[in-house]
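The structures come next, written out as structure tokens.
Please treat every number below as a calculation from the coordinates, not as lab data. Everything quoted here is computed from the prediction, not taken from an experiment. Cβ atoms are built from the backbone, for glycine too; each structure is taken alone.
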Structure I
Amino acid sequence: MGSAPGILEWKGRTLKGRVIYEYRHMMGFNRLTRRYPGMWKDSHGLYAWVEGGGYRYIHHQHGELFKPLVGELVGFAFLDGTDVALEDLHVEVLETQQAKGTNRWPIHWQGGWTMHTKPATFDLRLSELEVISNWVVSGFAMSIISGELSAGGRKKALYG
């Protein structure tokens, strides 16, 4: 997992930024011939810009299928042109809201990490939710999140 520079040209505009990539290779994996129940269980990708510069990306999931490949929790920061691993990472979903069926959308996260031996904590809340697909027991949505990062006695805004 990491990031790379990216340029999006759209409706006469040019947007420069970063592209997140996650490489997953599984021998014998074929969704056309086999079902994989619980593959994306509690899968959250939190991507946020940090006030003053840099980005943080956290991938959190409980699906057994991807656990051997990516674990349950992984993250990195993009600072000064380099991807840096987030160590001692922890994330907790504090609040959810009911979706159609039995699914619940996360709306409030807290957690933290250590980077360059310095601890940091964050608090993120859902600002906008766009449901892409909702099934009885699961769904897929994209959201806008905002919150705060606390590190080194200072607080910075997070937005993603």
Structure II
Amino acid sequence: MNPGQLFDKESTQIWQAIDSYAAADLTKPIRDDGWSAFQILAHLAISCRGLLALAKAQHRAVSAGQEPPVDPSFDLNRWNEEQVALWAERPLADVRSDWAETQRRFHEFTATLSAADLELPARFVTGTPMKLGDLVGTITFHLRIHRQEIERGLTDEVVTSIEH
């Protein structure tokens, strides 16, 4: 399955799970760190957009003969907390709209990538070296692991938070 299809599949499953719950249910903590399903959704919308921007920037840089850009001072956990806090008062419709726009851009970007592009060097936000195809794949993997968290958490199982 190509990356766009994986993104679509995970997104559909996440939104189907969410749509069967009342808005109040989405703001109750479902993880041991206190995050709610809404916070996880906001995190996914924000992080998918950020990872897509990173993949695009790295593709441009490496295609131009430069090293994949990475910020050595970047603190992933701090960034996640700060970004989710900024979205705390936004309605679910905004999260869904932002998500859909990122999904559209993901499709546009991945449709331009050749097999050779997917083999280009890249780095995760933490600096971990990988191939561009792996970086793109982390976006859909990230959706899957948080989808599973949401599904379990909304059934009243307190979920152990994951390390990013």
Value 1.5, calculated as distance in nm of label points 7 Å out along Cα→Cβ at positions 8 and 136, assigned to which of I, II | II
FRET efficiency 1/(1 + (r/R0)^6) of positions 72 and 96 (r between Cβ atoms, R0 = 30 Å, to 0.05) - highest-scoring structure of I, II = I
Quick one: helix-only ellipticity at 222 nm (-39500 (n - 2.57) for each DSSP H run of 4 or more, over all residues; to 500) came out at -500 when computed from one of I, II, so which one is it?
-> I
Computing distance in nm of label points 7 Å out along Cα→Cβ at positions 80 and 120 gives 2.8 for which of I, II?
-> II
Comparing structures I, II by mean projected area of the Cα convex hull in nm², which one has the largest value?
-> I
I, II: which one has relative contact order in percent (Cα under 8 Å, 6 or more apart), as calculated, at 15?
-> I
